[in-house]
Structure I
Amino acid sequence: MQQALAGGTAQLPLAAGRYVPQPRRTEDAIHSGCLQAQAGAIERMFRQLADQPGALCLLGGGAADSFAGLLEIPIRRVENLALSGLGTIAGQTAAR
């Protein structure tokens with residue numbers, strides 16, 4: 001997202017900002033906005049299953065730690081989520 005803003009918008013830098021709830025610098029506003037957008041998208045998708053018993057959001061990937069603290073839903077951080085999922089599917093397939 002940050003690269004798209006820097007490349008497609010005049011005079012917006014591709015610079016390292018930091019997350020702050022109410023940013024006062026452009027770099028911080030870009031960084032904070034991107035993290036909030038990711039968190040909002042995840043929470044929006046989670047709402048579709050939030051009423052199911054034991055609903056839980058599994059977070060994986062390198063950027064997960066940067067926005068996990070912004071989420072207001074039940075989460076579990078899982079390393080190698082894609083590989084774990086493939087292992088589960090392979091185990092179920094073998095059992096059939």
Structure II
Amino acid sequence: METERRTVEAMIGIFCRGRHGTKEGLCPECRELLDYADKRLAHCPLRDNKPKCSQCPVHCYKPAMREKIREVMRYAGPRMLYRHPVLAGKHYLKGK
């Protein structure tokens with residue numbers, strides 16, 4: 001779960017810097033999304049055998065937040081290979 005949390009945090013950070021132009025930390029909107037994602041991960045019913053969110057049978061995000069996290073993942077996913085290659089590799093291998 002800690003790897004999941006770090007991956008989401010890294011993706012939101014990449015998104016916030018690229019789209020919102022933040023230099024340090026996160027903007028309030030991205031901070032809210034990260035806090036929400038942390039809460040959802042903490043209460044995940046599949047905690048021990050959690051698949052990638054895109055392959056998960058349980059959708060624990062509200063529809064509006066799910067759309068925001070999809071936007072973040074679409075933007076940050078390709079950039080993860082360059083900025084966080086180890087986390088990207090772990091995330092990719094988790095789906096296999």
Structure III
Amino acid sequence: MYGATKAYVEQFSLNLRADLAGKGIRVTNIEPGLSHTEFAEVRFQGDKVKADAMYENVQPLVAEDIAESIYWCANLPEHVNINRLEIMPTCQSFAPLTISK
């Protein structure tokens with residue numbers, strides 16, 4: 001379900017961008033990788049020890065990293081649109097579940 005939702009949001013963003021062509025409205029899909037959030041606790045059904053173990057010996061993205069990226073996209077010149085911005089920490093590869101510790 002998680003993967004399907006991410007795929008839907010990506011496609012919806014592209015379709016929205018196409019539908020709004022010529023209107024001067026920008027649409028950007030921000031796609032962060034490994035981020036230190038409460039999602040890990042949800043993923044492990046509230047097991048904080050398991051959730052915290054995900055982040056041991058790695059430097060994941062934090063909220064400030066994502067906020068800075070959003071700020072950058074929003075403050076580009078009006079004629080510039082970033083369709084998709086995939087952001088990952090250097091410890092993470094594009095390969096599924098590859099995180100170097």
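Where a number appears in this text, it was derived from the coordinates with a stated rule and is not lab data. Values in this document were obtained by computation on a predicted structure and should not be read as measured data.
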Report task. Using helix-only ellipticity at 222 nm (-39500 (n - 2.57) for each DSSP H run of 4 or more, over all residues; to 500) as the calculated read-out, with -15000 as its value, let me know the right label among I, II, III. Result -> I
Query raised in the report: Given a computed value of 18 for relative contact order in percent (Cα under 8 Å, 6 or more apart), which structure among I, II, III does it belong to?
Result: I
